[in-house]
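Just below sit the structures, each encoded as structure tokens.
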Structure P
Amino acid sequence: MSKGLEIAKLLENSFKLALTVESAVSFPNSGAIITFSQQEPNQTKSRDFFKYYNAYYPLSSSSSSSFSPSRTFRLSLQEGEKKECLYWELWTPYRIRQVKDLKKIHSFLAAHPCFGRIVWSSNEKYVLYTAEAIGKKSGGFWSGEENVGDANVLKENFGENLKNITDPRLYVYDTETNDAKEIETGVDVYPAQPWFKPGGSEFVFVGYEKFAYKLGVSAMINRKTRLYKQNVETGKAEEIPIPDCFMAAQFPKYSPDGKFISYYGVPKGSISHCPCVALVLYSTETQETRTLIDIVTDFNENFNGIYGFHDSLAAYNWLDDSTLIFQTPHNASDAIFTTDLSGNITELVFPIEKPYSATILDISHRSLLAKASNFKIPEHIFQVTKSQEWDIKILDKTFSSWGSQDPSNVIPHSLLSSEELSYQNIISSYKTTIIPHTSSSIKSVFYHKPENSTLLVLIHGGPHASGPANYNYTSSLRFLLGINTLVVNYRGSIGFGSKNLNDLLGNIGTLDVADCIEAINQVQQIHEHKKIIAYGGSHGGFLSLHLASAMKLDGCISINGALNPASMILSTDITDWGFAEVLTSEPRFPPTVDDYAKLYQASPLSRVANVKCPVLLIGGGGDLRVPPAATMEAYRALKVLGIDTQIFWYPEEGHGLLGKASTYDVAVNVYKWITEKVIS
């Protein structure tokens, strides 16, 4: 069997070791429905299924769905044979109640969390959501369409992950009349993130301010917004003032008693794409605004502030009239915290070894559903309730018996093959060591076994993100292949205080490279490795190639790496990224000659002549975040210099290489390349 087929088989087996928890919904009386998936590489798809806990509902697959607050109804979006055919299906626990044809009302839903989620009024009459408006058909000059000759007019979109969204608008579905229509806001913004006030038809939403062209928003928290309230039945939008210290409000939500609107305040002047944000309260009774949780500047072991991208920020919610629950990266973990109306913060500590990743799944019926995992232990599902104290109970341990003190809700050993048990034992045997940095309060994490001689340095992107702490199939694959892993955080990483984050602005290619080298040197003192490989995507790919030029490596892997900020500055969907990270400024149009020189000097492309190790480049031809030309530029420069370079190209993929077939192919090719080019 070839090495590639061996790794493909090992990858397939690693999928069987654990399930992925996709979503969860709480029901009254501690009930829940959990949606799981299991990867299936033979058919390049995921196997999705449901589990019920003291709850029942007839469920079918759906591209988007939402349960009503009482769980009496489920609204499910179904697609017809043609892509323009969409239908709302309104289900009860017993049957479909009604169907609404949406073909003449709007196009597909703007399903990305930056535009919000499907939300219900408390009386369950109205459902709000954001969708793409139906555009006028256009064609060539001989097409006979209404807009003759407009077939090739550019329709600007909102960038990576949102390339189909060009004209988002608010819509409401009336469950009583089975009608859907657009909500006219009367304000010149892109509406997003609606949320109903309890007890009526009033709702709050944010509007993205318009710019000269459409900006990428999927990974950018620092987009200017305004805050509005409106009534579904009467009137136009009324603006709610945001304090001058904030440039944007994100994810406004009413408290259950309707007395407050909470939202995340993005500090004015934030040029980093994922800054530390504040949790803000607006009183609907007094119209006064106060900051409940402020920006945290310096590192603190107990709490370092709130950070995150749209999916994690959107997950926060009110547990009751006086308690909010939110999640944030914290000290190399992803943690869940609670706060009362006085700003007293409590971390919910899950019974899994840190660092771990804890994620909010659902907050309703005065309970929290969450999942938690670490690099070695797959996802466990927890139900959290509050009486006098916080009560954290395991609801399900998904597939594995790893880390189990209680044999309930896990597959007994008798149903696991000897091979699966062997794999579990290998993965569980890895040791976790925290690597504190001497130059800052940042911490990296080292997973290792003493007999392993190869180190993979895993570098996150962003740069304002954090090293992964969750279980995933690629981490288990590395462990099974006998590869130690260093998950690097560096100045610029989130979860360590805003000072550590902002220190990187204007210093990419220097401070972040130095922090990676420091972490590698510390690991080498703990356990000397014969082979070292740098591996990263996006800004992580930028750093991988930088490291290959700055130190002795045995391999370098860059996936959609931001390898030349100079060439991407006006073609990326986030033009402001390069100005912030290199020039510490707002964008200038066009950039000056000096700007271009500094952008190029910060790039690893300017230093590829110093690279001595084999390089693997992976690119997505449809990447809007880091235009694919950057990968090709590096490929050509490395080849001309005689450096052993290979490239894998995925023409239809974007920045995240999210297609199942591509994901599996990348995983096998990366570790096949490592075993052939580095380890052998």
Structure Q
Amino acid sequence: MKTSDISEFDRYLFHQGTNYRAYEMLGAHFVEKNGRRGVRFAVWAPHARSVRVTGDFNDWNEESHPMTRLEDGEIWACFVPDVPEGAVYKYAIEPQWGGPYIMKADPYGFFAEKKPATASRVYDMSHYDWQDQSWMDRKRQESSYERPMLIYEVHAGSWRRNADGEYLSYRELADQLVDYARDMHYTHIEFMPLCEHPFDGSWGYQATGYYAVTSRYGAPDDFRYLVDRAHQSGIGVIMDWVPGHFCKDEQGLRRFDGQNLYESDNEQRAENWEWGTTNFDYGRTEVQSFLISNAMFWFDEFHIDGLRIDAVANMLYLNYGRKDGEWTPNKYGETGNLEAMEFLRKLNAAIFQYHPQALMIAEESTSWPLISRPVYMGGMGFNYKWNMGWMNDMLKYMSLDPIYRKWNHDKVTFSFMYAFSENFVLPLSHDEVVHGKCSLISKMPGDYWQKFAGLRAFFGYWMAHPGKKLLFMGGEFGQFIEWKYDDSLDWHLVQQYEMHAKMQAYSRAINAFYCDNKALWQVDFDWNGFQWIDCNDSENSIVTFLRRAEDREDFLVAVCNFTPEVRYDYRIGVPEPGIYQEVFNSDEERFGGSGVKNPGDIPSQDVPWHSREQSVVLTVPPMAVLYLRRMRQLSAGLPERSRGAANETPGARKAAAGPAAASGGVKTGKKTAGESRTKRRKHTVGRTAAGKSRSLAGKK
């Protein structure tokens, strides 16, 4: 890590809001002066009458090491010789009105004491030897837009704990978590905030040390080792980052030098009453330098691959989470925070200038336009945005009893009205499995068997839907209880209960299938990568669509059945004549399914369907998703055959379907399937599917 002088030019840039590596100037840095090695301390405190540095190296004597106000009148600095690495310190700040010192941790400190202690620690950031050059080189040559992105969201303190119930260290996570993510075929790990924070229950979203990776799990170089190990295993690392607000703890940024400094002088702007925190003042240029430098710091010094920016709506809207009388419109009489808008554009422009392949992902929960469009196009400059609308619609839909889903079919299809308006990430995040919302599998209706089938079907639809993917830990093996930040995931479920082990195997398999098939990710943000086959079969709660790669001949057909009934002789249109095969099926027995499949070749027929000249006939498994691929063209002279004729006799198929089907009373596809539902045997998961019975209900 480079240490810069506190030069007039660097100070000028800092006050202009354009010193994007202010951490090289401010904070505690090892330097040599007059032949002696020591630490140069520097802090921005414009309202202070005086500032002193105090710590264990001077027995916390508040008078022994006064700092000098530099020419700009706002930055204070001093050199203290012979300070060892790991020394503990704070700034003793005398407010303008005198009185007792205010004791503050270093806003630019690189390391901190473990909670509940609150001081900063001196740390040398210059001695880690990175081993990830091949990853960094490869990343520069690839575009994330045209690559698979399957993000595993992790809370470092509760993913897994050791035998004593203590946190795993960064280095232990480097072995266990990275190996697990690689085995499960995740492309990225996203950590919930790792900036230093005092309260475990904030999950890291209320920080005091923006430049200090939390000491709960080790030292900064230990976290570097974790990132390095992930990169060597081919896995990217994303960090949650919170530039929207900060906590009010005494050692933190609030009223840092006795007066509002990092927060606005306008109480309405400064106070975040809903969360009990304080908002940053985005119009203050030194705060811009602080925050942009902090984002740059994680890319520069920790080689992270992206930032997920939390609560962007809280930044953009003056009235976010506020009652009437608690906010004032901007100068145009509107709700937008003009300073925050300008800050976000400035932030993203700076990051992409120095790190063109960065992932800047906005967690923005409204319909604010152009979030993931470049600044020069009038956008906010992020390159990805969480699709909160899709998430809310689909979780509501999947929580419905299947009998009611046909009247809520729009929740499955509506996302395609805006799917390509932004570069979306489809999140199934921690926010959806806390505060009484239930775990993902607990949201699924029905008995024990049906819950797992529903989650598999949901994941199958999710993988085929355009957009990058994010899943919170525990969802991949169907953890039943809500996430608890102060305990480990229920890994014993995988070890002791068959269905959880099969759910994990399903997640591993569908993750691998996703990563291996360009059609599911190469054209994620354009209509060229997606096409409906049928979005109107609400009666059967089935949707069918295509995903295409850049090579238009490389495509998959997705068939998604959101009811617990098998659909026999279900006809769908296909884009090209040829021989199709079922290449993935969420209802396979190895995944805990009922085993309803379409084995062998599925030749297309010259039967127009769904506005296409060719069609195929399928058996659609219950509460499941299957993918088809055209394997080859039809051979010359191949007689037209139904799907059933290719693999079984028509009489046997009709007998299996029940008396109504045998008499020709059940029609297929989007026309009249289900009209004779009361006249034929229902094939219902959890009841008759593949011999599964209600004895499984409630079993774990």
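From P, Q, which structure was semi-axes √(5λ) of the Cα gyration tensor in Å, for residues 463-598 alone = 30, 19, 14 calculated on? Derived from Q, not from the others.
For which of P, Q does helix-only ellipticity at 222 nm (-39500 (n - 2.57) for each DSSP H run of 4 or more, over all residues; to 500), calculated from the coordinates, equal -4500? Here the read-out was taken from P.
Tell me which structure, out of P, Q, gives 0.65 once FRET efficiency 1/(1 + (r/R0)^6) of positions 39 and 511 (r between Cβ atoms, R0 = 41 Å, to 0.05) is calculated. For FRET efficiency 1/(1 + (r/R0)^6) of positions 39 and 511 (r between Cβ atoms, R0 = 41 Å, to 0.05), the value 0.65 is produced by structure P.
We did not get these values from a lab; they are worked out from the coordinates using the rules stated. Note that the structure is predicted; figures quoted are calculated from it, not measured. Cβ atoms are built from the backbone, for glycine too; each structure is taken alone.
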